[in-house]
Each structure stands twice: as structure tokens, then as C-alpha cells.
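The next part holds the structures, each set out as C-alpha cells.
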Structure I
Amino acid sequence: MTTLPPTAKPQLSSFITYSPGKPAAEVKKEFGLTDVLKLASNENACGMSPLAREAILEVLDGSYWYPDTNCTELVDKIARRNAVPSEWVICGNGAVELIYYVAQCFLNSHDEVVTGEPSFSAYTIASRIQDATIKAAPLVNYRYDLDGLRRKITGKTKLVFIANPNNPTGTHLTFGEIAAFARKLPPYVLLVLDEAYHDFVQDPDYRGTLRLLREGRNVLILRSLSKCLGLAGLRIGYAIGQPDTIRTIRQVQVPFHVNLLAQRAAHAGLDDLDHVTRTVQMVHREKELLYIGFGERGFEFARSETNFIWVKVDVDSRQLFEKMLQEGVIIRPGAGFGAPDHVRITIGLPDQNLRVLEVLTRAVTALEKV
């Protein structure tokens with residue numbers, strides 16, 4: 001139990017906070033290393049969009065001005081790209097900020113939230129801050145079990161979170177599956193579809209969720225601009241939803257929550273199709289080579305539609321994480337997702353992927369001998 005001030009929310013006493021990937025600088029200092037490879041947080045190995053970088057440099061001297069709270073130019077551009085009205089779009093300081101806003105807007109004490117397990121921990125954390133009850137349906141074959149989710153919905157359910165593709169497994173649901181689920185939901189339930197990794201999905205049956213909004217469904221679609229554009233350090237994402245939903249979220253947004261550099265970088269980066277294409281092609285090419293490498297070494301893995309792979313290692317993931325840190329490679333242990341024998345590995349550049357395979361193999365072999 002965590003000791004809290006007497007006026008703090010009581011649900012925070014047993015709270016488990018979000019655990020981000022360990023910073024490379026911290027690992028260098030801890031182990032006295034000069035060369036550390038971080039493949040834990042799904043950053044873009046190709047780096048930042050060149051067009052985004054140019055836009056940052058152009059606006060840098062104007063950073064003493066407050067940014068546009070409503071991200072008007074960026075919102076309008078996103079709306080045009082998705083053929084929806086601007087009133088349907090809101091930007092956030094990363095898509096994760098919008099998850100917290102949704103929980104703040106729509107959850108009261110003892111309301112229920114339904115999601116899959118394992119999945120992105122922010123759904124649970126944001127909901128528990130509002131004292132909501134989490135009802136999680138275990139994944140089946142690494143995928144969201146929509147029948148399992150449906151069975152957990154009651155009259156108290158306010159939100160359903162689905163990560164598609166899912167983090168940490170990288171698996172996805174088709175539009176047909178999502179549409180059939182959404183069309184049977186009670187109207188009082190908001191379906192939040194987290195499509196942070198949508199740019200990487202190759203399955204032609206995946207896209208189409210905007211159609212649900214045009215049908216008038218109670219759906220909110222979240223997307224990230226951090227991944228393909230390489231803007232993770234600037235924090236930028238957006239949501240598309242019904243205008244009433246977007247207006248409600250705007251009521252709780254922090255003033256000037258998306259900084260000026262992030263807004264301009266995202267606005268320019270959306271035009272950088274070359275960088276997006278290069279990133280996606282690299283990820284798919286290297287992913288197939290990693291599949292071969294994992295298979296040759298006897299590791300089970302989930303085929304991924306993202307820029308990371310979920311790998312079953314059959315040893316304690318925290319011990320493996322620590323062992324690999326000593327060789328300067330940072331991965332994400334699955335223990336934090338409730339999967340102690342799995343790890344999540346971001347797809348890097350060719351030499352980085354060879355290095356992670358070598359270090360992973362050595363570390364697993366060493367732990368198996370203990």
C-alpha cells in the first residue's frame with residue numbers, strides 16, 4: 001500500500017503507475033556504457049520526418065508565444081485528410097492525454113470500463129483515477145476477444161477500450177469484426193478505438209472505422225502522430241469522434257496543452273509521405289527478418305501489424321530485461337502487462353535488430369542455466 005496524504009483519493013493507495021521504457025541515458029550511467037540501444041518504447045528507428053524538422057526550425061524563434069489551444073490549423077488539416085468536419089477532431093499532448101480526458105469526462109465512481117488483457121495500461125490507470133471498475137477480458141490467440149468483451153458489458157459500463165492494433169501483442173481486428181461489435185453496443189457505451197499504430201497495418205480489411213462515426217455510432221477513434229512521423233519526444237496525437245463527444249473533451253483540456261513545436265511539426269509531417277513510406281517499408285522488411293531470427297532460436301512470437309513484436313521467452317522477463325541492460329540493450333519486459341514470460345521488442349534498423357537477437361539469445365541461455 002502506498003502512503004498518501006489524508007485528502008488524496010483513496011483508490012490511489014494501491015495504485016500502480018504507468019511504467020515507461022527505461023531511458024538510454026540512465027542505462028549508460030548505471031552500467032558505465034557508451035553504446036546503448038533502446039528498443040523498448042516503439043520509437044521510429046528512421047528518426048524524425050525531415051519536413052517536420054524544417055518546420056520546427058522555422059518556428060523555433062517564435063516559441064515565446066503561447067500555442068493555439070485548439071490546434072486550429074492542425075485540426076483542420078487532419079479533418080480534411082479524413083474527410084470529416086473539423087468539429088469532429090481534437091488534438092492532444094500525445095494520444096494518451098486524450099485517454100485521460102475521456103476517463104475524466106465520462107467516468108464516475110463505480111462506473112465500469114471494459115477492455116482486453118494484456119493491453120495498453122493507460123486505459124486502466126486513467127479509469128482507476130476516476131474510481132471506475134475495470135473488467136478485462138483475456139486475449140485469445142493474442143487478439144482481443146470481442147465475445148469476451150461483450151459478456152462483460154452491463155448497465156454500469158460507460159467505456160470500452162480496444163487497442164487496434166493491440167499494444168503489446170501487435171495483433172489486430174478487421175473492420176468487419178469491429179463494426180459488428182460496435183453496432184451491437186448499447187447507446188450509452190462509448191467505444192474508444194485506439195489506432196495509434198494504424199499506419200503500419202497492411203491488412204486491407206483493417207481500415208474503415210470512420211464509417212462507424214458517419215453512421216452516428218458512439219465511437220471515438222484515437223491516433224498517434226508520434227510513430228511514423230518520429231515525433232515521440234514532442235508528444236502529439238488526435239481523436240476523431242461525434243461532435244458532442246469532442247465538445248465534452250474540450251471542456252476539460254488543459255490550456256495550451258499541445259506545444260507550438262509539436263503542432264507545426266505535425267502539420268508539416270503530415271505531408272511527408274516519403275518519410276512515412278520509408279518508415280513503414282523498413283518496419284515490414286525488418287519484421288520478416290526478425291520473425292526468421294526468432295523462429296531459428298525457438299522463440300514463439302505473435303505476428304505483428306505494428307513496429308514491435310511480442311515474444312515468448314520462457315524465462316522471467318524482468319530478469320531477462322536486467323540481463324540485457326548489462327549489454328546495453330533495452331527491451332520492454334512483459335511482466336508489467338501481466339505476462340512475465342514475454343517481452344516486447346521494437347523493430348529497429350538492420351544492425352540494431354541483429355544486435356538485439358544476439359543479446360537476447362545470450363541472455364535467455366544464461367538464465368536457463370541458472
Structure II
Amino acid sequence: MNVKLRQRLKGNKISLYLDKYVDGRREYEYLNLYLTPEPEKGKLTKEQKDANKEALQLAETIRSKRHLEIVNGEHGFRNREKAKGSFLRYVEHLLVKRNTSESNHANWYSMQKHLQDYVEKDITFKQINKDWVEGFKEHLRTTETSTGRKLSQNSQLAYYSKFCAALKQAYKDGILQRNPAEQVEGVKPGETERSFLTYEELQAMAKQECEYPELKRAFIFSALTGLRWSDIEKLLWVEIQHSKDLGYFIRFRQKKTKGAEMLPISEQAFSILGERRNPEDKVFEHLKYSAWHNLKLQQWAMRASVIKHITFHSARHSFATLQLTLGTDIYTVSKMLGHKHLKTTQVYAKVIDQKKQEAANKIKLEL
């Protein structure tokens with residue numbers, strides 16, 4: 001076992017890297033350190049010589065450190081016995097611990113399945129390195145689902161994030177000394193298509209009957225308040241409050257973010273809730289949502305002559321875009337939606353800018 005400092009010409013620079021041979025396996029670690037080569041004519045300047053000397057000294061320091069890690073039996077691990085353990089079994093253990101919500105558990109479960117496909121048999125912590133992590137990211141990019149489609153960009157992001165969370169936890173648990181995922185560029189989020197209703201379309205749906213009246217009331221309530229399905233489904237009468245100064249408002253805790261919220265609502269939004277019942281009763285007592293209910297939602301939209309792919313979440317998107325279109329500042333809209341970061345709300349602003357551009361291009365004159 002040894003660690004050697006090597007050089008490789010890369011463009012007009014010389015790249016410094018480590019050649020590590022441990023337990024019958026060869027690994028390379030590029031240091032992001034570079035030397036300026038001797039020119040064919042002339043000599044290096046004093047500044048270039050000093051920079052080369054400093055880079056070589058730093059590279060040698062890193063090489064010595066890696067060598068000591070190997071000599072001490074660590075080679076990137078704090079606990080040699082734990083390092084021999086199965087990473088797949090570790091992920092299975094985390095899958096149980098991270099079952100904090102249905103969506104979170106689903107992402108962990110899907111990540112585990114893709115990880116099993118990638119590994120085929122098993123892998124120990126000791127075998128995990130930067131190249132292996134990059135390989136899993138590439139696996140997510142190229143793999144196909146049962147329908148023959150590739151994973152969406154945001155599905156790749158969700159699964160890779162859970163994978164990195166597992167490696168980070170292993171570092172915290174004292175199994176890994178270094179997290180190899182920190183050396184790999186993450187998966188970038190994709191642009192999400194947000195289906196929303198215009199004011200005229202929302203008005204048309206409000207006037208049209210829906211086969212499932214409870215679903216209609218909940219959808220319109222979401223469009224008037226911006227509440228998510230998860231918060232509407234669990235909404236209790238005790239959370240619907242009123243004061244002389246504030247009018248009607250909802251005091252609740254978001255299911256997704258766990259944040260405590262106080263959301264003002266209009267009198268019209270309150271009026272569609274119906275007769276107040278016991279404080280601990282659900283406001284939407286018989287509300288359900290499934291593929292069948294989503295079909296009824298789509299049929300309701302079509303009867304209102306809305307030819308768009310509509311889901312329940314479209315109501316929240318409609319609230320956001322209508323508020324911004326009508327002049328509400330983005331900071332206020334962000335707070336009403338319960339977003340933690342303003343950049344999340346800025347996606348809706350981009351949609352509006354795009355629609356403005358499309359509208360501007362509709363008028364064309366023959367000159």
C-alpha cells in the first residue's frame with residue numbers, strides 16, 4: 001500500500017494528483033492543484049516558480065496525510081469494522097427512521113430500489129468512493145422506468161438527495177471519515193410545469209357543477225387561500241378564527257414544513273365552508289383524493305370549458321399567479337403561501353413574465 005504524487009499535463013497546465021494503491025485497488029484523487037510548465041523558450045518568472053513551489057508543497061502535505069491514514073488502518077474510515085458493513089443494510093435502517101411523511105418515505109423507498117439496481121449484490125462502506133457516487137448519479141440519469149421512460153430531472157434530484165443524506169448520516173455516525181458526495185456536483189432541479197387557472201377559467205369552474213361537491217368546495221377554497229391539499233384535508237374548525245381587527249383567519253401548522261402559520265382569509269372563502277361544527281371536527285369532513293377523484297376534477301374542468309391538465313395543486317398555483325397578476329407584492333404572496341424562501345415564490349413571477357411576453361407577441365401588424 002502506498003500513495004504517490006503524480007503529474008499529468010492538462011491543457012496548458014500540469015495537474016497534480018495522488019495515485020493510491022490500497023488492498024489491491026487503485027484510486028486516483030485529483031487535488032485541483034496545478035503547475036505552470038517550463039516554456040519552450042525562455043524561463044518561468046519568479047512568481048510562477050514561487051506558485052509552483054507552493055503547489056508542490058501543499059500537494060506533498062496532502063500525500064503525507066493520506067499515507068498516514070492508510071498506515072493507521074483508516075484509509076478514509078474512522079471505524080475499520082463498521083467500514084466492512086453493508087451500505088444497503090444501512091440504507092434499509094434509515095428508510096425506517098426517515099418515515100416522517102408519506103412523500104418523504106416514498107422518495108427514500110424509490111432511492112433504495114434504484115440503489116439496489118445499481119449495486120446488484122452489495123457494497124461495503126469501504127468500497128464507496130467519488131467514482132462510485134458519480135456512477136449512481138449517472139445511473140439515475142440513464143435508467144428507465146417500467147414504462148420505458150427516463151426519470152424526470154426532479155425525480156433524479158429527489159432520489160440523489162436522499163442518497164447523499166445517507167452518506168452524510170454515515171459520516172455523522174462515525175463510519176465514514178470523509179463524505180465522497182461532497183466531491184461530486186449535485187443534480188440540478190428541473191423546470192417544473194405549473195398548471196394554473198386564469199381568473200376567467202376559475203370563474204367558469206366556480207359556476208359549473210362538480211360531481212363531487214366536497215371536492216369543488218375544497219378546490220375553490222384552495223384557490224382563494226393558497227392552502228395545500230395536505231393542510232385543507234386536516235383543517236379543523238378550531239383553526240378557523242375571527243377577530244374584529246383581523247377578520248377571518250386560519251391559525252394552523254403546515255403539514256409539509258411544520259411551520260406555524262396565521263393566514264388571513266376573505267369572507268367569501270369563509271362563506272363556502274358551510275355551517276360551523278364542533279371545534280375538533282374537520283372542516284371538510286368527507287374530503288378524499290385519489291386517481292378517481294382527480295378524474296372527477298378533470299371532468300369538472302372540462303365541463304367548464306377549461307382544456308388544461310388540472311390537479312388539486314393547480315388551485316394553489318392559481319392563487320399565487322392571480323395574486324401576483326393583480327399586483328400583490330411577491331414578498332406578501334410568499335408569506336401567504338408559507339414559503340420559507342422567496343426564490344420558491346419567484347417561480348410564479350417567471351410564469352407571469354412569460355405570459356406577458358407571449359401576450360406582447362400576439363399583436364402583429366402588416367407594415
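Each reported figure results from applying straightforward, stated rules to the coordinates on display, with no laboratory input. As the structure is a computational prediction, the values presented were derived from the model and not from experiment. Cβ atoms are built from the backbone, for glycine too; each structure is taken alone.
From which structure (I, II) was semi-axes √(5λ) of the Cα gyration tensor in Å calculated, if the value obtained is 31, 26, 22? Label of the source structure: I.
For the set I, II, ranking by distance in nm of label points 7 Å out along Cα→Cβ at positions 132 and 276 places II highest.
So FRET efficiency 1/(1 + (r/R0)^6) of positions 140 and 332 (r between Cβ atoms, R0 = 30 Å, to 0.05), computed for just one structure, reads 0.85; which one of I, II is that? Structure I accounts for this read-out.
Which one of I, II has mean count of other Cβ atoms within 10 Å over residues 172-179, as calculated from the coordinates, equal to 18.8? The read-out comes from structure I. Given that helix-only ellipticity at 222 nm (-39500 (n - 2.57) for each DSSP H run of 4 or more, over all residues; to 500), derived from a single structure, equals -15000, which label among I, II identifies that structure? Clearly, the read-out refers to II. Work out the source of 11 here, i.e. which of I, II gives that when relative contact order in percent (Cα under 8 Å, 6 or more apart) is computed. Label of the source structure: II.
Given that mean count of other Cβ atoms within 10 Å over residues 124-131, derived from a single structure, equals 17.1, which label among I, II identifies that structure? That value comes from structure II. Across the set I, II, mean count of other Cβ atoms within 10 Å over residues 164-171 reaches its highest value in structure I.
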